[in-house]
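These are the structures in question, set out in turn.
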Structure 1
Amino acid sequence: MGRSSLLKVLLSSSGAVRVEGYTYFMRGGKLVVMKSKRDKKGLRTELQEASSARFTEARKMWKVYRLATAELPIWSVMARETGAVKSDALFHRVNGACFRPGEGVWTFPTFQFSTGTLEPPVVTAVRRDGWSVELEWAVEEEIAPSRAKDRVYVGYFFETLPRSPLLVEAAGTRRVDGRAVVEIPPVGQPEGTPLHLYLFFGSTANDRFSPSAYACV
């Protein structure tokens, strides 16, 4: 755009004109030229992009997790007890750093399959025979009757499927038993695929839960 044409545009407008990285405007009847500043509001740093990608991954994981646990209200109970706004926000806050965009869980030992205010399990032994897994945990000598009947759950991931949390209940087993055997459906996975396990307890009414304890076989 020529100088005369630019002046005509400026004189006929009430603002500045941006052309090829420069801003032109009239001040005191004179043409002023300044290098245009980029709109910082429209820019996203690498950190912001990474945070956004991780948030998206956490949202996807939350949806799969809810399906796997059949709406077991683990995180909603804890959100209510801690005053968190939403169960999904609490899940993201606790587990967000465990996810990588497009990959799912990358640090299995620090992922929390369950959270809550019940006493957590202390795993003392883990054994595996094919897809049959046996877990043992410590039992208090004088366990409260209400806690003795806590349900036993095992969350798990196949190492080959880090975006697919799964869950099985040790039916008929209670906290006081100190031992559970669960059968893991192989779903087409190669024999011997490592299993990342998360043992936790739930009250008989499933209105309270414990944090999960991690093990790998």
Structure 2
Amino acid sequence: MDDLGFFHGFSEDALHFLSDLKANNTRDWFAAHKKTYEADVKNPAKAFCSAMTQALHAHTGTLHSAKVFRINRDIRFTKDKTPYNAHLHILFRKEGAPTALFFGLQPDNLVLGAGLFKFEGDQLNAYRQAVAGPRGPALQEILDAFLADGARLNAPPLKRVPSGFDKDHPRAELLKRKGLALWLDQDPRRAMEETLVEQTLASYARFAPLNDWLEQSL
């Protein structure tokens, strides 16, 4: 990927900034260090997004968009009033697809993920029908392979299997979900490596069966 040589990974200063922000999460501190944030986190994130969308396009033949989530937290409906996110979250989405690929850099963790945070409208019913039907075992197989390799799923929001489905269904835990996102935790220092784009692309390629299943089922 010689054409992506302009991005050589995040600097160690990015982790230092996120760690310092976590310890000093105030508006005054951030205002005093805003230039550091822009130089070490915001601008490198833009370069990473450009490199990754090019790489994803080259790999899949389909255009991808990137979204860098705001560092400002929405504190309107939470008891935690700290104003900033002490992490960098990025979402990559294939053109026309409901699913996404996720990138999260935290002071103590690098998280890669795939799937769909929340099923919207008819997606939830389509998902449940697919899970309960003939396509369900394939999804379970995909997830079991990832979980055996150290990946994780968020806990399902429902305590009971939704109405209309057998409470003893073999894929009951999947039926309790209102979204499906799979996560791989990695050493945050991997984000500093020059081959970050290539490594991330390889991880995203591993996620393809999950996103393909969701796209075909929804």
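Each reported figure results from applying straightforward, stated rules to the coordinates on display, with no laboratory input. Every value quoted in this text rests on a predicted model; they were computed, and no experiment measured them. Cβ atoms are built from the backbone, for glycine too; each structure is taken alone.
Computed values, structure above
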| quantity | calculated |
| --- | --- |
| Ranking 1, 2 by FRET efficiency 1/(1 + (r/R0)^6) of positions 106 and 162 (r between Cβ atoms, R0 = 25 Å, to 0.05), the structure that comes out highest | 1 |
| Structures 1, 2, by distance in nm of label points 7 Å out along Cα→Cβ at positions 82 and 122: label with the highest value | 2 |
| Among 1, 2, structure where relative contact order in percent (Cα under 8 Å, 6 or more apart) as derived comes to 19 | 1 |
| At a computed -12500 (helix-only ellipticity at 222 nm (-39500 (n - 2.57) for each DSSP H run of 4 or more, over all residues; to 500)), which of 1, 2 | 2 |
| FRET efficiency 1/(1 + (r/R0)^6) of positions 34 and 186 (r between Cβ atoms, R0 = 41 Å, to 0.05) from the coordinates reads 0.05; which among 1, 2 | 1 |
| Which entry (1, 2) yields the derived value 1.67 for Cα Rg over 2.2 N^0.38 Å | 1 |
